Structure 1
Amino acid sequence: MNRVTAIVLLSGGLDSLLSCRIMASLAVRVVALKFVTPFFDVDLLDREDEYRAGMLEKYGIDVRLVDIGREYIELLKNPGHGYGKHFNPCIDCKILMLTRARQLMAEHGASFLVTGEVVGQRPMSQRRDTLRVIERESGCEDLLLRPLCAGLLDPTLPEREGLVDRQRLYSFSGRSRKQQIRLARELGIDDYPAPAGGCVLTDPTLGPRIERFYADRAEAGPGAIQGNDIRLLLVGRQFRLPGDHWFILGRNEKENEKLIRLRGEGDWLLEAVDLPGPIGLLRAAEQDLAGTPEESLIAGQAAGLVVRYGKKVKGRPQSVEVRIDTGHGRRILSAQALDDETFRAWQV
């Protein structure tokens, strides 16, 4: 007889790991879906095979990555259920993920869906009334099993049809993690991530930065904001130069390398020739600046920032040569370090 299959939404946190293990203990075949967007876990796409192999070896979980970045970027412009404390659309986020998971059920031969949600654990998205809204608007009513708190909810279709034994599910509630930690020990899970918000939209620094980026593009049509834009927002020191030109400085070698990797068509890279320090990326400079009257001014300001944040060398010359790589060629610009008062208002 074929085993029953369930799709489990895997956040990577303890609750979803427990849900996978509970389903496996009930002889249910688990297909775990890990959703990624530019706002959380997108780096996994660069090492998908390694990640999948690691999860299989460490937890025995067969996990697939699902990129919902394009839909999520558009959703964030105007989420139907609003934002949380910062710029996080938690309710609409869960609706989007469950909608996509439901659409993938036939592909994976799944009979129902599973999440690690716990009644009352999160103030915005895990209230009892909100859980029902999420089920209804994602089209998952009666298909969605929450094994950690199922005993506090009405029986779902897989429970009523005997696909899972309701008596072996749990009745957890509230924000305390003690019950989950105890269950993890019972199920042999002793290495799991500490509870934390992995989504940068909940970050008190990065969330407002992204919100401002969206506000500046309030009238932007579909596709105007790209995933690469979001990834760049999360790197280094950020500046809006006069004329609203976007400039980013790496803070260390790792961020310098990341700026090089994330460079898009038309972006310019700036680097001091003989002075160790940051690489700067001037976004869309080719489209916005090349051949315009302000090109020299903005390039000079960006170069001045590169010098300002370069290594402090005693007795260094007043001017430093900065190399500008336009993608079509290179040129050298002589620049002096900008005074902090000059650029303070440009910082994001």
Structure 2
Amino acid sequence: MKKLLAVLCALGIAASLCCACGNTKENVSVRLNEVTHSVFYAPQYAAMKLGFFSEQGLDVELTNGGGADKVMTAVLSGQSDIGLAGPEACIYVYNQGKEGYPQVFAQLTKRDGSFLVGREDTPFSWADLNGKTIIGGRAGGVPEMTLEYVMRQNGVIPQEDAVVDTSVQFNMMAGAFTGGNGDYVTLFEPTATEVEQAGKGTILTSIGQESGEIPYTAYFASQSYMSANPDVIQKFTNAVAKGQAWVQEHTAAEIAEAIADQFPDTDVKVLTTVAQRYKDIDAWNATPVMEQEALERLETVMETAGELDHEDWVDFDQLVNNSFALAVK
């Protein structure tokens, strides 16, 4: 009898182990290429830290593209599965007539995340830019175009009243400014605050607060990848949506703690200040859904900057696939 019980127990243990092995499923790896590394993307980093991607069965491999053009190149070449950058990158490719052009499937931010940094801590007026040079980023990139849009809105004509320097690579802008180039620069966070704390500049104003809402940063993928991996795109969008909801519901201090691992060289107090700054300007989209009106506002900015003719405005439904964002669970 004892032998029989021992055999039955052994069989039971073996069966349970087999079941456990059968239920074990490795997470799917997703290669995500982001345009820059910034607290501006806090909902994404919070989703990574708090396990929202893992809950969906995904492991995110994050790389920094250092510019929207480079992110798009990585997606088009198959080096990355998903890109996070300004939707203008998709518009440019679409207008080139490429088959299988990438489509936007989720929006992360809804304002420009950069801040104008100057050399002197004095009351700021946009008229102060007259006769000056502003390091503004790559020509045709959303940061540079939004800067020019805001300048025009405030009566300062780019390249006439003030020079917008577009020769400096996106990830080199802070170094160029602190090295003595330009009178002003637009920087994302936490870089803007770090430059200020180092005594090498002063944050003067938020470009995003001045420009109004536009779909500033969004996720996109090639149509071939989306067709082959609709479940991955849906799960990815689910995790992003949960991250967006989480930052809406939590304090700047809680956000700073959640994303601290992404910024090991930045003090948590600085991250808290920066997170609050982004909360104050309502920088993050509440859901991953992109609205047609928002895309058209971006195209207005692009047209104003001379980077897009009106007849080249894209069909919203061709460029944006909201089906995954609308199906978020």
Structure 3
Amino acid sequence: MKDINILGIESSCDETAAAVVRNGREVLSNVINSQIETHTIYGGVVPEIASRKHIEVIVQVVREALKKASMTISDIDAVAVTYGPGLVGPLLVGVSYAKAYAYGCGKPLVGVHHIEGHIAANYIDNKELEPPFMCLIVSGGHTHLVNVRAYGEYEILGRTMDDAAGEAYDKVARAIGLGYPGGPKIDRAAKEGDPEAIPFPRAHIEGDEYDFSFSGLKSAVLNYLNSCEMKGIQVNTADVAASFQAAVVDVLVGNSMKALEAHNADKFAIAGGVASNSALREAMEGACRERNVRFYRPSPILCTDNGAMIAAAAYHEYIKGNFSGLSLNAVPNLRLGQKQNKP
């Protein structure tokens, strides 16, 4: 069978990324241009600034991805791009560039759902992994518990009803003075703190046992900080970080294990930016081990937004002949499983 080389482009938030992936599993290049330093002074991503930065670097990022893969566009079989969900401005930059690039080079275009890309990141580091399996996607914008029935076939079992887990990390990190991005900074601070120091709440949604809610936890942290300030009590930042993180991890692991047992799944994966969190990885691995469930996780570089995961997800659409037309547009609130625009 002929090798299939796909150029993947990702620009849904604040990373401009491109990669070349062979047969959906072998990464030949993976170039990521991060805007973290640009947005740090604002305490979060500013969409208009992110859009402009994508425009500035996307040409160079794609060229570098091809160069590192030792390929030209003639060696590429298809161009894949994230078209949602995400920030509309950044998405439009990637989609517009990918459409023009594919049209100009006469290559098929494949629109990819961002969350599907995160799921597919597991195929790169775990080449033996195949559906069916269960996957928890946790990032700054998404918290989804998904039953992966087959390539491209998903059943959403649970999702956040308010803040995504990564969003809660960013807001709490800002509140306790750690700054942006919150995930890695809270993870580091928590290693020095006591996870049982402060009894922060664990939200459980009645009637929707697999869904998540983190806004109450975020409010509890803010109330605790305000209470300490009013009483003149010095805040132990490490204890707050550790206690907050323990509450998030407990809910993520608890809901995931309930769903896993109810569906008799024997394979479980995590994905997304928060999937690189050391406490979550350790707790989830331990919970799966107790249940004799095989546990999968991408390497940290594949947890962040990247082009390799988009190309990996696109491979299976390419094999099925599911291509996108030039009418493909950015869809900021795209639902997992929603069909893309066809030719």
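Structures 1, 2, 3 were compared on mean count of other Cβ atoms within 10 Å over residues 105-112, and the highest value belongs to 2. When distance in nm of label points 7 Å out along Cα→Cβ at positions 73 and 241 is computed for each of 1, 2, 3, which one produces 3.5? Traced to structure 2.
Values quoted throughout were computed directly from the atomic coordinates according to the rules given, and no laboratory measurement underlies them. The model shown is predicted, which means the values in this text are computed figures rather than measured ones. Cβ atoms are built from the backbone, for glycine too; each structure is taken alone.
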